[in-house]
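K.L.:
Structures incoming, each one as structure tokens.
Rule-based calculations on the coordinates, nothing more; no lab input. Since this is a predicted model, take the numbers as computed values, not measurements. Cβ atoms are built from the backbone, for glycine too; each structure is taken alone.
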Structure I
Amino acid sequence: MPSPSATAAPSPRPAASPKRPFDYDEAFRRLRAALVGHPKAAMFELRDRGHGSPFEQLVASLISARTRDEVTTPVCLRLFAEARTPAAMAALDEPCLARLLDGATFPEPKARDILALSRRILEEHGGEVPGTMEGLTAFRGVGPKIAALTLGVAFGREAIAVDIHVHRIANRWGIIAASTPERSMAALEAVLPRRYWIEINERLVPFGKIVCTGERPRCSACPLLDLCRQVGVTASR
């Protein structure tokens, strides 16, 4: 007769945390509460500091490409102390503008793009920034994310700006399954309530830095853990 130890069933693994259906209103309520006191995403910080015009937001969004928010904000504040309008920007020479952009990634190409779009806004649009995705992406250096930030933050028009944080977190939540930020934008447009199209970037950029990080996210401290499917998470804190 086999001994009791030979026939005993193995101890069951601890049950995973139960998951609730994803509730957008609850998720954004928790995100707002969790981010109180933390630095804002750069475009929203600049808006709240008085730099929310369409031109300033367009230029700042272009500067922010591949540049950390901690660098983007002071660089933009330095630039806007010198030029805040298309006419003032177009009056700068390229070397001067590149120096003002020092610290941001690719200052020389960005200086060329900012000067070019400033002149086109003056010559082709009567000094007014176009308020459409098509009009904005017609400028060199302006892709869908930059255009969406400008439309959302400056114009208040519903647009989803998907950067690496929004792309990573939305897919990790399990509400979409998309391989690139561009595909995530289209996927989110199909499922995200329109009232959150602008806010998702405002919340997920800082949340992606402090909690839902790229490697070893802080799942144990995440206020959305019971809503998140943790897709692709193999190690967490």
Structure II
Amino acid sequence: MSKHSEACCRIPPVVDEGYSPKGKYIDLNGTKTYVVGDEKSEGAILSVYDIFGHFPQTIQGADILAYSDTEHPYQVFVPDFFNGNAAKIEWYPPDTDDKKKALGDWFPTVASPPQHLPKIPGLLDAAEKHNGNIKSWGIIGYCWGGKLASLIAGKDTRFKAAVQTSPAMVDVGDAEKVKIPMMVLASMEEPAEDIRKYEEGLKVTKHVETFGDQLHGFMSARADLKDEKVRREYERGYKLALQFFHDHL
């Protein structure tokens, strides 16, 4: 990564409860989408949420990405891939038979990554009609969204850089196909060996780091922002992501 730029990391105070979003919801190619940021921005970020959908912590993260780099403002788009049928936060961790069944029944029909990848080009097209100034794209994926970011980074697309946080379904086979700069911010709950192999498989510019005291989802729905340590690492994760996009978009 390049030398740290103060302009890209002036993150506002994180709100731990009752967050008021700065953006709005629009229809993007038939998909309800949260959009935030400068309507004339040349840089855009597709934010792919975790299995819990448009959670306040993820929406606050989108706002941070949109407004915290004063040199490179972004417009951020967070589509509702699950069409209002996100997983329930109470199902995680799946530590009872009932939770395992609920998650197991939901995932194949709603969240199988191959059924969502084909939506992305149409979403980008619609976003570029919404904002005709867009010239470059980044993608950030949280947990489940990290898998989509990993898969999309292995294809020839408009994306110039990708970030995964608390990546799910980590596969070294994906890493070997990645064609754009990749950042991975792992938690203590992803298997360390899987993260190590993924990092070794990347043949592109990369930044891989494990937040060893954070739960899976520490930058999205499962972030307990009332906990000072979690809030600090949430902020640090977003600073790293912003610097990465600053360097590569």
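K.L.:
Assuming 0.95 is FRET efficiency 1/(1 + (r/R0)^6) of positions 111 and 135 (r between Cβ atoms, R0 = 35 Å, to 0.05) as calculated from a single structure, say which of I, II it is.
P.N.:
I
K.L.:
Which of the displayed structures (I, II) returns the greatest value of distance in nm of label points 7 Å out along Cα→Cβ at positions 199 and 223 on calculation? Don't skip to the end; give the middle numbers.
P.N.:
On the way: I: 1.2; II: 2.2.
Once distance in nm of label points 7 Å out along Cα→Cβ at positions 199 and 223 is worked out for each structure, II has the highest.
K.L.:
While we're here: One of I, II was used to compute P(r) over Cα pairs in 10 Å bins from 0, in percent, and the answer was 7, 30, 30, 17, 8, 3, 2, 2, 1, 0. Which one was it?
P.N.:
Working through the options, I get structure I.
K.L.:
On mean count of other Cβ atoms within 10 Å over residues 103-110, which of the structures labelled I, II is highest? Each step should come with its number before you reach the end.
P.N.:
Numbers: I: 16.9; II: 12.8.
Max of mean count of other Cβ atoms within 10 Å over residues 103-110: I.
K.L.:
Ok, one more. For the read-out distance in nm of label points 7 Å out along Cα→Cβ at positions 127 and 183, a value of 4.5 was computed from one structure; give its label from I, II. Kindly include the intermediate steps, with their values, before the conclusion.
P.N.:
Details: I: 4.5; II: 1.6.
Computing distance in nm of label points 7 Å out along Cα→Cβ at positions 127 and 183 on every structure in I, II gives 4.5 only for I.
K.L.:
Given a value of 11.6, 37 for Rg and Dmax of the Cα atoms in Å, for residues 39-86 alone, point me to the structure among I, II it was derived from. Provide the component values of the computation, followed by the final result.
P.N.:
Values: I: 9.4, 29; II: 11.6, 37.
The structure behind it is II.
K.L.:
Follow-up. Which one of I, II has helix-only ellipticity at 222 nm (-39500 (n - 2.57) for each DSSP H run of 4 or more, over all residues; to 500), as calculated from the coordinates, equal to -14500? Each step should come with its number before you reach the end.
P.N.:
Working: I: -14500; II: -10000.
Going through each structure in turn, the value belongs to I.
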